[in-house]
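Each in structure tokens, the structures are laid out below.
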Structure I
Amino acid sequence: MNTLALNIIGIDVEKASQLGQGLNTLLANFQLYYQNLRGLHWNIQGKNFFELHAKFEELYTGANDRVDEIAERILTLGVQPLHTFSDYLEASEIEQGKNITTDVASVELVVNNLSTLLKIEREVIEQASDAGDEGTVALLSELISEQEKTIWMLAAWLK
């Protein structure tokens, strides 16, 4: 008889490990996204300073909460979350946004970062669905919906 080894929340251990790896990739990218937002918040200049300074603070506050949720989901799956800057840099597709001070370049960076996060989230949500991991699916569904709306709003701002 072939039986699967299940973790404490009833998900196949091997699939949970793969999901943990995918979520760690997402976590690393979220950490770069978060840090980019902090830098944009601190360094934005120009006529849209007040509007974007506040928007970037709103976004990085939300990203900080999401980082925690992703790390806790990784732990729930029985995997250790990445937690060093060197690990984040190695695992991230998102580039560091350095010395960006203008409104358009700042918003374009955020849109590009969010697009990268969406790509990763869609890959991981498919894995989670195949594994019967409704907790990860729910987390990522909420993220995807939120980020799609943010991209739409920022794209409208860029026009």
Structure II
Amino acid sequence: MTSVEPEPSRPSAADAAALYDALTAVHAAIYGYGIVSAHSTPDVNDLVAQALSQHRSQRETLITMLSAHSVAAPLAAAGYRLPMAVDDPTAAANLAVQMENDAAVAWRAVLEQAKPDAGADDDRAYAVAALTQCALLAARWKQVLKAWPVTQAFPGGSD
């Protein structure tokens, strides 16, 4: 999903920029899950709630991580452009899969861009956990869709 507002100053350092981009992806996912919730059936309410909880927790952690890098965290946009029309439960589940895949790409970039120092070890460890959460949520949404395969060998990448 893309923001409908201009992007504030993105840091130039690759490691901080990856964290910044991860936060923008998480902001978009939190927004998008409002749409998913509105169009989902009651049997997936627990999954929507779990996803929202995880992304909200990631948001708070990312704000702290960016602060440690002396980078101002970007604010959530007032609105986002959805990558597809969402008007039924199937489209809502497809949006959820897309958002989890987008977040996984962002977390994989955090892993790839983390500098080899002691502080980056914490960033990297958190990114692995967040990437895993995204992959698991995407798999659960694919189960809702009865899509196959439900998992990807290397989440967040095309390989």
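Only the coordinates and a few stated rules stand behind these numbers; no lab work does. Note that this is a predicted model, so its numbers are computed, not measured. Cβ atoms are built from the backbone, for glycine too; each structure is taken alone.
Can you tell which of I, II yields -26500 when helix-only ellipticity at 222 nm (-39500 (n - 2.57) for each DSSP H run of 4 or more, over all residues; to 500) is derived from it? Going through each structure in turn, the value belongs to I.
If Rg/Rh (Cα atoms, Kirkwood Rh), for residues 64-103 alone computes to 1.11, which of I, II did it come from? Among I, II, the structure yielding 1.11 for Rg/Rh (Cα atoms, Kirkwood Rh), for residues 64-103 alone is I.
Which of I, II yields 14.0 for mean count of other Cβ atoms within 10 Å over residues 96-103, as computed? Going label by label, the one that fits is I.
Consider the structures I, II: one of them gives 0.75 for FRET efficiency 1/(1 + (r/R0)^6) of positions 48 and 112 (r between Cβ atoms, R0 = 35 Å, to 0.05) as calculated from the coordinates. Say which. Source structure: II.
Quick one: distance in nm of label points 7 Å out along Cα→Cβ at positions 16 and 88 came out at 2.7 when computed from one of I, II, so which one is it? Source structure for this number: I.
Source structure of the calculated read-out (Rg and Dmax of the Cα atoms in Å, 15.3, 47) within I, II: II.
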